[in-house]
Structure 1
Amino acid sequence: MTTNIKHKLLLSLAYGAGLRVSEVMDLKVKDINLDELTIHIKHAKGNKDRITIFPDKLRSSLGNITTVKQSNDYVFESERGGKLSTRTVQKSFKNALRKGGIKRDATFHSLRHSFATHLLENGVDIRYVQELLGHSNIRTTQLYTQVTNPNLRNIKSPF
């Protein structure tokens, strides 16, 4: 875990909304609708826009940060102003892993994978997960189903 409040919120939002590194970096105040609990991701991978969910648990924390900002400001700004660097975001993730005592090899993108995997494990239809992640092809989303059903191998046929 991290003690840096901004980094903790950034990592929580990345997991809770299934965001890529670039999407966290490019996120602006105007892209978040706290009333509807949605995030409008603009010009994501493939230059596509999409809507994803915003975790209700982060509403007040993010609201505290965004109320003092203009709508065109980045949600997570660098110390010097402007958007964070990819290196800073990735380093905050690696530091959180280290401080949390997690030894598994993981990248920032693991948060996005976990988001999709946990939704599928909780019974969310794969087509909704596909839409939230912004995948054009369902096959890309289906890669997560291989991870979500390890217990299927333990089920014995009634025959």
Structure 2
Amino acid sequence: MSRAQAFTLRPAANPDLRVLSRIAIEAKASWGYDQEELQGWADELTVTPESLEAQLTFLAEADGEIAGFFQLSGDAAQLEHLWIRPKFMAIGLGRRLLALAAAEAARSGQTKLAIDSDPNARGFYTACGAVQVGELPAPTARMPDRTRPLMELDTSIFK
């Protein structure tokens, strides 16, 4: 059994919020962003009680440790968050969470799941079947030409 298969998936709850936000920051930092850049994204990386109430949020845990999570918009058309704690990356957990997110979107009647991706995650989403449909300027002080890929995943394969 792989480590990813040993994870339990469950809906997130208010007591999980601090850990979820910390995982988002840890995962983003693993791509080499500096503290100034991470502080600039702090609001975007924070999972709030309001977003938890309004958006479908699932997490994966093993032995009581939260390893990753996703959050979908209220209508399940947009992936708001998908973050994996760095020590649990590259074992299939991200794919498992993305598949669950896409299946939930399909159950909500969505045929496509929109993904506003970090440039460093483009390869992951492409490997999972998403296609890039555009890009959004997202400059930082260190990377003035940085863009974020806008991607879509066909949810019909996850029904």
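Just so it is clear, none of the values below were taken in a lab; they were calculated from the coordinates. This structure is a prediction, so every number in the text was calculated from the model and none was measured. Cβ atoms are built from the backbone, for glycine too; each structure is taken alone.
Side notes on the structure shown:
- Entry that produces -13500 once helix-only ellipticity at 222 nm (-39500 (n - 2.57) for each DSSP H run of 4 or more, over all residues; to 500) is calculated, selected from 1, 2: 1
- Comparing mean projected area of the Cα convex hull in nm² across structures 1, 2, the highest value is found for 1.
- Among 1, 2, structure where FRET efficiency 1/(1 + (r/R0)^6) of positions 67 and 139 (r between Cβ atoms, R0 = 35 Å, to 0.05) as derived comes to 0.25: 1
- Comparing relative contact order in percent (Cα under 8 Å, 6 or more apart) across structures 1, 2, the highest value is found for 1.
- Label whose coordinates, when Cα Rg over 2.2 N^0.38 Å, for residues 35-122 alone is calculated, return 1.10 (choices 1, 2): 2
- Computed over structures 1, 2, distance in nm of label points 7 Å out along Cα→Cβ at positions 43 and 75 reaches its largest value in 2.
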